[in-house]
Structure 1
Amino acid sequence: MSVMWKRFYPALRIKYLTDLKPDDFHARGVKGVLLDLDNTLVEWGQVEVSPKTLAWVEEMKKSGLKMCIVSNALEERVKVVGKKLGIPWVSQGIKPRKTPYRKALALLETTPGETATVGDQLFTDVWGGNRMALFTVWMTPLSTKELFFTRIARRLERFVAKQLRKKGIISE
């Protein structure tokens, strides 16, 4: 596989956000975790946070991890979820650009080497995190409901995932 594909390699692949435990981060020296909003923390277009996700965020915070939402979504919805979770946020991020990640790192006062990012999309979350040399975690989307353009990107994402599986980079 060419070097071009490496930008899409997640450091870790998970099914559910709640599969991650504080030790998964602490063992890697991670002090801050950046979280995507849509289909990672909440279903696409929603603001309701599940009790499991609320409990997970609290567990992470109690373990000493700093957390921040980094989303391409509009400010108002990101703000609502951020306030519910008691964590800062960066909205309208235009991921995979570096700017939203830099803003989040400044909010958390962490360096790229001590920060992870978790999201459901290879072409925004994983690629953006890899551009910043973050520990990248790619998860299965919470829902199949999403923007039209995201549905198109998912087709290409499936192709890339197939290539990553062939190379043994991811297992599922």
Structure 2
Amino acid sequence: MSSDYTPQKARKLSRETRLQARTGELADITLNLAPGVVQGNVAILPKKWAGDFLKFCWANPKPCPLLAVSEPGDPMLPRLGQDIDIRTDLPMYRVFRDGVMDQDVADISSLWQDDFVTFVLGCSFSFDEALRDANIPPRHLQLGSSTAMYRTNIEAAPAGPFQG
């Protein structure tokens, strides 16, 4: 992290990055775009599945580190920052229907439903930054991959239909 880092600068850069996604200027991964800011992955589910998914995250805090949960139908995430609209502020959304990848879109406003609950889970990009700051280069970045992915034989604790 640069020596001129301040929390205020990090928040400003984070907001600018979200606004670039909102206006369509950013359509790529967010690796290294907001140093000093925890990044998250997003899962948006209908309310009928939200309780079980929340229990799944609580039962599996290491693979599913929960950063924030929205109220049903509310696309805003004030706990994470001002003016965050989850429908527009990511560079890309991968939409699944009935467990099958359906489409990638830049904005989910037209897909939004009054019962949707947003879950924000910790992202490996934040961990990668901590490693780089300690002069430990993440191997996957050296190999040209943006994300570290591993297969494991450790089962997650199930909750409702969520398991694996």
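So helix-only ellipticity at 222 nm (-39500 (n - 2.57) for each DSSP H run of 4 or more, over all residues; to 500), computed for just one structure, reads -11000; which one of 1, 2 is that? Attributed to the structure labelled 1.
When distance in nm of label points 7 Å out along Cα→Cβ at positions 20 and 52 is calculated for each of structures 1, 2, structure 2 comes out greatest.
Between 1, 2, which one scores greatest on mean count of other Cβ atoms within 10 Å over residues 28-35?
Numbers: 1: 21.1; 2: 15.8.
Between 1, 2, the highest calculated value is found for 1.
Look at FRET efficiency 1/(1 + (r/R0)^6) of positions 12 and 76 (r between Cβ atoms, R0 = 25 Å, to 0.05) for each of 1, 2: the largest one is in 2.
Which structure, out of 1, 2, was Rg/Rh (Cα atoms, Kirkwood Rh) calculated from, if the result is 0.93? Label of the source structure: 1.
We did not get these values from a lab; they are worked out from the coordinates using the rules stated. Just so we're clear, the structure is a prediction, and the values are computed from it rather than from any experiment. Cβ atoms are built from the backbone, for glycine too; each structure is taken alone.
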